[in-house]
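Take a look at these structures.
Each value in this text was obtained by applying a stated rule to the coordinates, not by laboratory testing. Everything numeric in this text was worked out from a predicted model, so none of it was measured. Cβ atoms are built from the backbone, for glycine too; each structure is taken alone.
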Structure I
Amino acid sequence: MAKKYIFITGGVVSSLGKGITSASLGFLLMSYGLKISIVKIDPYINVDPGTMNPYQHGEVYVLDDGAETDLDLGHYERFTGLTLSKKNNFTTGQVYYSVIRRERRGDYLGKTVQVIPHITDEIKRRIKEAGKDKDVLIVEIGGTIGDIEGLPFLEAIRQMRYDAGRDNCLYIHLTLVPYIKVAGELKTKPTQHSVKELQSIGISPDIIVCRSEKRLTKEAKEKIAMFCNVEKEAVINAVDVDTVYEIPLRFRKERLDDLVIKKLGITPKKEPDFTEWEKMVEAIKKPKDTVRIAFVGKYVGLKESYKSLVESFVHAGASLNLKVDLKWIEAEDLENDGFEELLKDVHGILVPGGFGPRGIEGKIRAIKYARENNVPFLGICLGMQAAVVEFARNVARLEGAHSEEFDKSSPHKVIHLAKKWEKDGKIIERDETSDKGGTMRLGAYPCVIKLSTLAYEVYKRKKISERHRHRYEFNNEYRDVLERHGLVVSGESPDREFVEIVELKDHPFFIAVQFHPEFKSRPLSPHPVIKMFVEKSYESKGSEKAN
């Protein structure tokens, strides 16, 4: 068990920022030298978000161990620098699945299996497991107070105060204080009702974090404190900010860290230093210039589908003192005549990951445009596969070159399904009859980079490890012919079974990777391939001005 637990719940409306709040608090506590971890509990019945539509759920964030998790895990890793695992995210589906399997084995010795105590015990077991050897474990409960599916989790965290001890648990409730423009007032009533709902199930929040468009007045804070039964200093105002990376600094000004340390009786191990973080925030807020990059995606209708990738451009831009202006382009729009008009004002072209054939021809057109017009290009996952198809068709002239995923009748399948691969010393064989996750390469895999390549210039080392989430692979049957025509395979798996990075010579910047570099980008250490892509795109802007 962890020494201390912090439970974060949300009320009034969803998407208030519980994940950012959890991540920011984790960052602040780590600054005091505390050993922390963070868990996200999702009340949906899906085992994980891996098979969920990106338009409904947003990004699926992948961890080193291959766990497909909620995008909030991305916030946790970015803010804290921690490397999390599958134990840091679990769902209703996983909890019930575990209990039902034990019931089928007879582990409950014929007892009636019920939500209390069996489901709640399993939830608590997972929480305690994630908190092993930690000073503080932060637990975020997904959803909103009042959701029926969240009740078992709320009951479990209510019981945790008795399991861990009253002085070792802290409850933080995040709510909305809306501003009614016509009345010119901030309204505290939704917060009062949300807290009342939480209290009705036996949890009284120790701290209330209030999201608001405008700063709370002294009177509003006092009103919330009085009617929600907390001290006035325990009403923390989270006002809208220009960048999420400013939130820890705002919480610091509101003395949230001091309050948490005091209430839990924690002894800090060092004095915090936020100098580097403050410089990074300042660079985001006051960049010296802007660079425009085309983001040619399939799910641009919901930008949360690309959350980590968007944040990685913020990191890269801040390190270069630039604002990256992403021009969102629906890939299918590039399949129409005159598509060049959508690309002519950009300084770089990004083609990110995705699944399925929709929009693939638009992605291929964008890549061809980048290759022929010397526009810096970065392809990620599906973007790498599309780059290989484009090269095979238009440079190597393999008639009908395609991918098994896009067109199974194509004569030249330059992208295909691999039959087996190795993960952590184990051989995984593809099983199309199993669940969808079983057909993918998931998590961190090693890559060997060739010397004297753009990839080596980017990474400046020969061996790297990157996170994957994909089904299809470069078909080595076509490797020789594509390399003869100028495609450079600059990164591959140690056994040469999988191509990980391809690039082109005699181009300002043209590189495509099979993995997802955005999952390892951090605010104070942007991913090198994304940083160099932004840098080269900005150079492209400079040469454009010179001409």
Structure II
Amino acid sequence: MDLALLRHSTAHVMAAAVCRLYKDVQLDIGPSTEGGFYYDFDLPARLTPEDFPAIEREMAKLVAEDLPFERLEVGRDEARALLGGQRYKLERLADIPADQAISFYRCGDFIDLCRGPHVERTGQIKAFKLLSVAGSYYRGLETNPMLQRVYGIVAETQAEIDEQLTRLEEAQKRDHRKLGKELDLFSVHDEVGPGLIHWHPKGARVRAIIEEFWRQEHFKAGYDLLYSPHIGKAGLWETSGHLGFYSENMYAPMQIDEVSYYVKPMNCPFHIQVYKSHKRSYRDLPLRWAELGTVYRYEKAGVLHGLLRVRGFTQDDAHIFCTPEQIEGEIQRTVEFALEMWRAFGFTEIRAYLATKPAKAVGEAARWEQATRSLEQALRTVNIPFETDEGGGAFYGPKIDLKIKDAIGREWQMSTIQFDFNEPERFQLAYHGVDGKEHQPYMVHRALLGSIERFFGVLIEHYAGAFPLWLAPEQARVLPISDKQMDAAVALAATLQAAGYRVKVDRSADKIGAKIRDAQVAKIPYMFILGGREVEQGTVSVRSRTAGDLGSMSVEAATCRLGEDIAARR
């Protein structure tokens, strides 16, 4: 059975159950989601998880009645009459274009404005569970009323529901927002604004490690780095098309010298200006330019989510300018580079999605064919499994999306390799070919990690905050058993720090057992314990976060172990 169909139908049944149990229910929408379903309600009463059993019992009755889902297509006047006083639904009705069919679905005595489709009968819904309720602004706008969003899951069997609940419990333990607070990695402050991240020292240290690794790998891969401004004149964004197609995601302009400027939502127009700063020859190409560029995009308050959905973020951006003859090789290099980067960070399950030409598109047909063929050939050459999303490309070019699986099997869409036939034409990019004539270069947008913020959020959840040694903000902690060993502990930490390791000393007056527990809770990879015997013998007692007590060893041996683990990225 189609899972999306089952989820959407279960949301419909949940809404019917809520309407049976409560008076004066105002309904909004109830879509399927990647992991389940939800429905948004406006109710006089505040729902809590304690209300879920009663709603689930009512849902079970509707399922047992095996009611058919009946589709009704009606005119606009009849639709208004059916909706009565449902004000949110009436607003949704007004959004439906005049030439589009208006459909309702009936399930027993419950009828709902809905595009559908649904399963045939409620009896096809076998197992479900309501999970949580949260506030959600109507249409995601914080100026609108706050609705109650009830989330749930559905499956073919109760065993599958139990399995999903186990995975959800593990996901809650790994929630990057919870771990970010516990491990003191980052924060968001209402006084500054939602969706704007403050990186704390530990989080900033991990970010610095990621960025330095990113830079070095890009230099090895033949990229040059750029830095570009944070704002640009309105005319730049008019030429790029952003003011025409993307203005709802851009912040209001500021006036400088009576000229409108916008903070950048993307880096590409700036990279294009660098390209245009010189005349280019086919001998100069390909040009591979990368930037860790901070951009700002308006996101509705209702969709902001920790590090995963923010309003200001640093995109690991790059643009490749090349000739038609070079494009296939460049795409292959880019895919291989992306896979190497992901494997370096510990992600091994990667799948690709190839999005092809949509009905409305710009650019010559021959270019689309070559671009799509180059993308497909690159995926086949590197032997990565992929699915084709027919017509799913942007209007300005086909693309590859890479999705990774984390430690608990969740899929995240991260890397994008996107052709662009639009910007080179808008900005009249050119290079002198072998024939001495001007030609338009191929341009590829490419983001490997996506954004540093979102990538860090995924990384926290993948490792449950227990970063591998090479990424850990604190690689080892020196634990003196008493103040008598404090000077030796400080000296040992200084020696390790001078050798490039990230080490701190526990200076607390706690007993050694408490110090070990604190280091374990802080997810420190190694603990070096110093007592009187260790100081006298010039050794340390080594404890691993994962393997426990490793016994006594020389400082040289302990340092060598750190180096080996870092080199192997364990």
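Quick notes on this one:
- With Rg and Dmax of the Cα atoms in Å derived as 25.0, 80, matching label from I, II: I
- Structure from which 15 was derived, relative contact order in percent (Cα under 8 Å, 6 or more apart), options I, II: I
- Source structure (of I, II) for FRET efficiency 1/(1 + (r/R0)^6) of positions 137 and 457 (r between Cβ atoms, R0 = 30 Å, to 0.05), computed value 0.15: I
- Comparison of I, II - label where Kirkwood radius over Cα pairs in Å, for residues 249-320 alone is highest: I
- Structures I, II, by mean count of other Cβ atoms within 10 Å over residues 41-48: label with the highest value: I
- Among I, II, structure where distance in nm of label points 7 Å out along Cα→Cβ at positions 113 and 521 as derived comes to 5.2: II
- Which of I, II yields 2, 9, 15, 18, 19, 17, 13, 6, 2, 0, 0 [P(r) over Cα pairs in 5 Å bins from 0, in percent, for residues 329-464 alone, calculated]: I
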